[in-house]
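Listed next: structures, encoded as structure tokens.
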Structure P
Amino acid sequence: MFVSGFTFVKNAVKLDYPVVEAISSVLPLVDEMVVAVGASDDDTRSVIEAIDKTKIRIIDTVWDDTLREGGKVLAEETNKAKEAVSSEADWLVYIQADECIHEKYHNEISEQMERYCDDKTVEGLLFDYKHFYGSYDFIGDSRTWYKKEIRVIKNDEQISSWKDAQGFRKQGRKLQVKKIDAAIYHYGWVRHPKYMMAKAYEANKLWHSDKWVEERFDPEKDFDYSQIDSLKPFTGSHPTCMQPRIKKMNWTFTFDPSQKKFGIKTGFLYWLEKVTGYRVGEHKNYIEM
């Protein structure tokens with residue numbers, strides 16, 4: 001079994017993306033790692049080069065600003081990386097620049113790839129998600145956050161990144177996937193408030209007009225983390241590759257988990273999900289087998 005990894009990134013240093021950690025968390029699972037590095041205003045390319053020259057292969061790209069509406073450019077960059085993987089790959093492991101896979105899941109992921117390698121009905125593997133917010137001690141637990149997504153797919157040229165690169169489709173249809181006992185740790189909302197505002201300012205330009213972004217985000221100010229609707233304490237461990245970054249955390253974030261900022265309807269749906277484990281009206285970008 002041959003496994004390729006792939007991802008894309010741009011301005012990782014400038015916007016404080018944990019891309020080194022993201023790629024490092026995947027390397028033990030793959031035989032090669034393709035990284036599409038967009039033309040950047042910082043040292044992103046040299047940072048990627050320094051991770052592991054034996055496994056990492058960089059392709060240089062230029063982001064198409066005409067595809068910014070709806071985050072389409074993110075899917076295009078994902079597809080550029082996917083199309084550059086080795087033709088001999090059986091499976092492809094996808095990771096975004098602010099995600100990590102804990103090493104405790106590596107055996108499970110490898111075993112499930114082996115198990116379903118020759119099963120043509122299984123097109124991908126589905127992961128749980130832990131969305132960290134404000135600091136490394138809290139995760140989002142409301143309907144604001146998606147619960148599961150595909151991060152391992154078969155090497156099929158007809159499979160491509162979907163819309164804003166959250167998931168994948170095969171010629172427009174949802175993939176048939178197997179849920180596995182593993183989670184993606186999403187650190188997209190854990191940065192110093194200064195960098196979080198810069199990231200929000202730049203990221204929202206991939207969905208909205210400059211005018212819309214400038215009316216809502218001021219890059220000269222710190223990001224206000226207090227507006228979140230609900231969080232719960234994180235009680236587990238973080239991936240080993242994240243430990244140095246966590247130790248360098250240089251801002252303070254506090255939150256009362258009993259605080260809930262819900263309307264009546266949302267509050268009821270939140271309560272119902274906690275009691276039953278079922279999310280009413282959940283959007284699923286996949287068909288779970």
Structure Q
Amino acid sequence: MPLFYCPKFALVFVSGFTFIKNAVKLDYPVKEAILSILPLVDEMVVAVGLSEDSTLDLIQSLGDKIRIVETVWDDTLREGGKVLAVETDKAFDAVSEKADWCFYIQGDECVHEKYHSEITSKMETYQKDDTVDGLLFDYAHFYGSYDYLGDSRTWYRKEIRIIKNDKSIRSYKDAQGFRKKGKKLRVKPIQAEIYHYGWVRHPRYQMAKLREANKLWHDDAYIDKKFDASKDFDYSEIDSIKPFTGSHPKVMHERISAMNWKFDKDPSIKSFGLKLRFLYGIEKLTGWRIGEYQNYRIV
């Protein structure tokens with residue numbers, strides 16, 4: 001039996017899709033991201049941008065379910081990270097016509113195997129429900145190391161990661177979520193989390209990643225001023241974290257065991273102004289995030 005076996009419903013065809021570029025150079029855990037959902041999908045479409053490293057070879061090594069679409073990023077799209085949505089749509093447009101559901105995963109996200117049965121069950125439940133466009137996941141944002149989570153208003157709490165195979169659905173803005181003909185998707189929440197590892201890598205790689213990522217929003221002068229390539233990223237400059245007490249996906253264990261930097265911060269110390277401290281307190285007491293942006297409509 002495969003290590004990450006999860007029984008699939010034969011009547012539900014699922015396509016995974018993602019995009020990536022320079023994963024090796026920037027230390028993206030894209031291998032782990034793909035492997036974390038591979039047991040749940042019938043195919044995995046990966047839009048691999050022209051890279052300066054061995055990203056293409058890495059993706060090609062991940063098995064028979066992988067189908068690669070080679071792309072070239074439009075580096076002129078520096079407004080609001082638009083190129084990320086363009087690359088997401090390239091992958092989505094390439095999924096099989098047979099797909100009922102399409103599972104989107106970004107290159108620094110993972111799904112814990114403990115959620116596989118819940119995810120599969122909900123895809124079966126809502127497969128024929130035309131009032132549901134997608135499934136909404138909770139998020140856990142790791143910061144600094146694999147032992148801490150960012151827990152302030154900076155971090156989004158939920159996002160859509162499974163959508164119907166409807167090409168009127170498009171990636172929205174910087175590819176965080178989706179819209180259908182410009183309108184918010186109708187979604188059902190499910191009891192599953194996406195583990196986001198975008199802020200957990202060696203400080204040197206993190207600085208390089210931030211420089212590359214910000215090229216999608218800002219000009220070179222801004223990047224050189226804000227992100228000094230000669231320095232490591234300083235993880236200590238964070239407003240609020242909390243300890244992580246759960247377990248990580250099995251696909252992440254090897255990467256975690258190879259961690260070669262140290263991050264340690266007292267979670268009781270919060271770097272908030274008075275207003276944010278008040279809002280933080282209300283959220284922790286009631287679960288209500290005042291003024292929370294939601295790019296979806298729960299049905």
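Just so you know, all these numbers are worked out from the coordinates, no wet-lab data involved. Keep in mind that this is a model prediction, so the values were computed, not measured. Cβ atoms are built from the backbone, for glycine too; each structure is taken alone.
Structure notes:
- Of the structures P, Q, the one that 50, 46, 37 was derived from, the read-out being Cα extents along the principal axes in Å: P
- Mean count of other Cβ atoms within 10 Å over residues 82-89 - structure with the largest value, from P, Q: Q
- Per FRET efficiency 1/(1 + (r/R0)^6) of positions 74 and 130 (r between Cβ atoms, R0 = 30 Å, to 0.05), the highest-valued of structures P, Q: P
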